[in-house]
Structure 1
Amino acid sequence: MGMTRIVRIAVVVFVGLAASAATARAQQPTTADSPQAVTPDTFAGETVGDVRAPIARGNIPFAFEPGVQLFGEYRLTLPRGADYFHEFDVPRAWAWMSFRASDVVGRVLLEATRAGGEGSLIGVGGDSLVLRLREAWAGYRLADLVELRIGVVPLPTNIMLTAIWGNRALAPIGLRQLGPYVLIQPSDLGATARLDIPGEWGTVVAALTSGEGYAARELNRGKTFELAAQLHPLAPFRALRPLTLTLAFQNGSTGTGSARANRWVGGLAWADPRWGVGVESAWILGLEDRGDREAVLLEAWGRVEPLEVFPLLLAARFSYLRADTQEGATMSSLVTFTGAIGIRVAAPLRVFVAVDTRLADEEFASAVPGLERTNLRLIVEGNLAGRFEGSL
C-alpha cells in the first residue's frame with residue numbers, strides 16, 4: 001500500500017513538471033542574442049568541466065582553473081517505527097585545480113569525507129572530516145577530438161547521467177547510490193579515452209580501471225572495462241538537439257573473489273538548460289560482491305525553471321529497484337522518491353527545500369532494517385571557479 005501511494009505521488013509530480021516544462025519552453029527566448037540560462041552541470045555534476053584552450057600567445061600557452069563546490073544541508077529524518085533525528089551535514093566539499101598547457105591537460109580534485117567511513121563511529125581524530133583524492137590525472141588532447149587520461153580518472157556513465165539530471169545536491173542517480181547499494185563508481189584508478197564527435201553529435205568514452213573504485217585498493221587480477229556514449233541523434237536540428245540518448249556497458253569484477261560486476265544501462269532524455277525530463281534503466285549483473293545476484297533498476301526524473309521573471313526551480317526523481325531477479329531467488333524491491341523546490345539566488349548559488357522518502361517491501365525491509373524513512377532537507381549549493389592564463 002505504501003509503495004502504491006509513492007507511485008501515485010510521483011505520477012502527479014511528473015505531470016506537474018511536464019506542464020511547467022511546456023510553459024517554460026513557450027516562455028524561453030528564441031533569438032540568437034538571448035542570454036543563455038545557467039546549464040545544470042554548472043552546478044551538481046560528478047566531475048569538473050574541461051579547461052578551455054588558452055588564448056594567450058607564446059611558445060607554451062597555459063591556463064589554470066581552480067574552484068570549490070559545497071553542498072550544505074540541514075536534515076530532519078523520520079524513520080519508520082523509530083524516533084526522529086536531525087543534523088547538519090556537508091554532503092559535498094570539493095576543491096580542485098585543473099590545468100591545460102598546449103594540448104596537455106590534467107586535474108587534481110580533493111573531496112571531504114568522514115575518516116571512519118560509512119557506518120563507522122571512530123576514525124581519524126574521532127571521525128573527522130578529512131580530505132582525499134577524488135581525481136588525480138594527466139592527459140593529452142589530439143586535434144580537439146580525442147582526449148587520453150591516466151591516473152585516478154572520472155568514469156563516464158556516472159558523469160553523463162548526472163550531468164543531464166543536473167541536481168546532484170538533491171539526489172544521486174540510482175546507479176551511484178540507492179539505499180545500501182553502490183552500483184557504479186564515480187572514479188577509479190586507470191585510463192580513459194574520449195572521442196568528441198564533430199557536429200555536436202555527442203561523446204563516446206572507454207575506460208579500463210581496477211574496478212574497486214577510487215576509495216579502495218585493487219583486490220583481484222581482473223580489470224573493469226566501461227564503454228559509454230551520450231548522443232544527440234537529432235543534432236543537425238538545433239531545436240531538437242537537447243534530445244539525448246545515453247548507452248553504457250560495464251564488464252568487471254570486484255572483491256577478492258572476483259565477483260561479477262556487469263552493467264547494461266540505457267537512458268533517453270530531453271536535456272534543455274531550463275528544463276529536462278528523462279527515463280533510465282539498468283540491468284545489474286552482480287550485487288554486493290556476489291556475482292550470482294541480479295537486479296533491475298528503473299528511474300524517471302524531471303527538472304524545470306518555469307518562470308522567465310523569477311529563478312524558481314522544481315525537480316523530482318523516482319527510482320525503483322527490483323533485486324534478486326535471478327532464477328530461484330526471492331525477489332525484493334525498493335522505491336525512492338525525491339521532490340524539491342528551490343531558487344537560484346545568484347549564478348553560483350542555489351537553495352532548495354527537499355523531501356525524500358524510501359519504501360521497501362517486506363523482503364527488502366527485513367534484509368536492511370531501518371531503511372524505510374522520510375527526510376526533510378534544507379540544501380544550500382554553491383560553486384565558484386576562476387581562470388588564470390599565461391605563456392612560457
Structure 2
Amino acid sequence: MKVKIVDTLSYRTFHEVFNGAVVYMCLHIFDKVHFYASSTTYATIRKLIDRYDQFWPSSSLVYKKVFVLPKEKTFGGLVKYLLSAWLNIWHLWTAPANTQIIYTNNNPLSLWGIVLCNYLLKKKVVIFCHGELELLLRSPRIYKPSFLYKYIFVILFRYGYLGPYVKLCVLGNSILQNLRPYLNKRNQSNVFSIEHPYFFSHEQSPFNMPHFPLKLGTVGTMTKAKGLQSLIDLASSVGRDVHLSVVGRLMDTVSDKEGYIHFMAGKDENIPRDQYEKAIQELDFILFLYPTDTYKLIASGAIFDAIDLGKPVIAFSNAYFDHVFSISIGYVCKDLSQMINKIQELIQHPEQVDHDYPIFLQNIEELRKRFDVKTVTSQFKQQLSCIYM
C-alpha cells in the first residue's frame with residue numbers, strides 16, 4: 001500500500017525532527033512513500049534521517065516539491081494558511097483511492113474542507129495535531145486570525161463530525177485525555193495518540209557528573225510564554241551561586257540588570273545544530289519554566305533534546321511533563337518558590353546531586369527507548385491497523 005505525506009506549512013527547519021520521523025515511520029510501514037513538501041524541508045529531513053540511519057530505505061521515497069510561503073506572522077501567516085489549505089484539499093482530491101493520506105500539520109482552514117470532501121471521496125486520512133490545539137484553551141482577540149482558527153475547531157469538534165475516515169493523531173496520551181472534553185460523542189473515536197517520535201543518537205549518553213557551581217539553562221527559543229520572567233526571578237534569587245544560560249534564541253526583550261543570565265542568541269540569529277548541542281552538553285540540568293497550566297494539548301520537543309543529550313531536568317509540573325516523566329529524570333516543582341528552594345538545597349548539599357545524578361542518567365536511557373522513532377513506528381503501525389476497523 002502507498003502513502004501520501006503532505007506538508008504544506010513547514011519551511012526550513014520547522015518541525016524538522018517530527019517531519020523526519022513521520023517519513024521514517026511510513027517508510028517502515030508502507031511499500032511506497034510519496035512526500036510532498038518544500039525543498040528546504042525535504043533537504044533538512046534527509047540529513048536528519050541519514051545521520052540516524054545510513055541504511056534507511058531511501059529508494060522507497062518519492063519526493064514532490066510543494067510551494068510553501070515562509071511568512072508566518074499575523075496576516076502574512078493567514079495568507080500562508082490559505083495557500084496551504086487550498087493545497088491540502090487539492091492533494092486529497094488527486095490522491096488515488098487506495099492511498100493512505102497523512103498530513104503532518106493540522107491547518108484549521110483546510111480541516112472543514114477535508115472533512116466535507118471526504119464524505120464523498122471516502123479516503124483514509126490521518127492529520128497530526130500540534131500547538132494549534134492550544135487555541136481551545138485561549139481567548140484570542142476577535143480581529144486576529146487565531147480567533148477564526150479556534151472557532152473552526154470548536155464548531156467541528158463539539159457540533160460537527162469528522163466522518164468515518166478522517167482521524168486526528170495527537171502526540172501523547174495526556175494530550176488525548178485533555179482533548180476529550182472538547183469532543184462530542186461522535187468525534188471521540190476519531191482521535192488517537194502515539195508518543196512523540198524522536199531520532200535519538202545511537203550512543204549511550206555520556207556519564208558526566210555535574211559541575212559546581214551548577215550549570216543550569218533553558219533550551220530552545222525563550223519567550224515570555226515559555227517562562228522568561230520566571231528565569232529572571234530565578235536569577236535574582238540564585239544567580240550568584242549557579243551559572244544560568246539560555247541555549248537558544250531570545251525572542252523578547254529582557255531586563256536582566258544583574259547580568260546573571262547568558263543569552264546564546266537573539267531572535268534574528270541562527271544557531272548551528274552542532275553549536276546548539278554542544279552548549280546543551282555543557283549544562284548540568286536543563287530548566288523547563290513553562291507555566292503549569294500549559295502543555296495540556298501540545299507536546300514539547302525541547303524535552304527530547306534534553307533526553308537525547310542525557311541531561312537531567314529541573315522543571316515545573318505540567319500535564320505533558322508528568323506524562324513523560326513516568327520515571328524520574330530530575331526535580332519537578334509545583335511553582336517558582338519550590339524551584340528556588342530546591343536549587344538552594346542542591347547548592348548547600350552537593351552530595352544530594354552526587355547521589356541522584358546517576359539515577360537520573362539511568363532513567364534517561366529508559367526514556368530514550370520509549371520515545372525512539374523505531375519504538376513509535378510499532379505504535380503507529382498498530383494504530384493504523386485499528387482505526388479504520
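FYI, it's all coordinate maths here, none of it is from the lab. Quantities reported herein were computed from a predicted structural model and do not represent experimental measurements. Cβ atoms are built from the backbone, for glycine too; each structure is taken alone.
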Out of 1, 2, which structure matches 0.95 when FRET efficiency 1/(1 + (r/R0)^6) of positions 83 and 163 (r between Cβ atoms, R0 = 41 Å, to 0.05) is calculated? 2
If helix-only ellipticity at 222 nm (-39500 (n - 2.57) for each DSSP H run of 4 or more, over all residues; to 500) is calculated from each of 1, 2, which structure is the one that comes out at -13500? 2
Ranked by distance in nm of label points 7 Å out along Cα→Cβ at positions 267 and 363, the structure on top of 1, 2 with the greatest value is 2
Among 1, 2, which structure scores highest (criterion: mean count of other Cβ atoms within 10 Å over residues 187-194): 1
Supply the structure label, taken from 1, 2, corresponding to P(r) over Cα pairs in 20 Å bins from 0, in percent with the calculated value 27, 57, 16, 0. 2
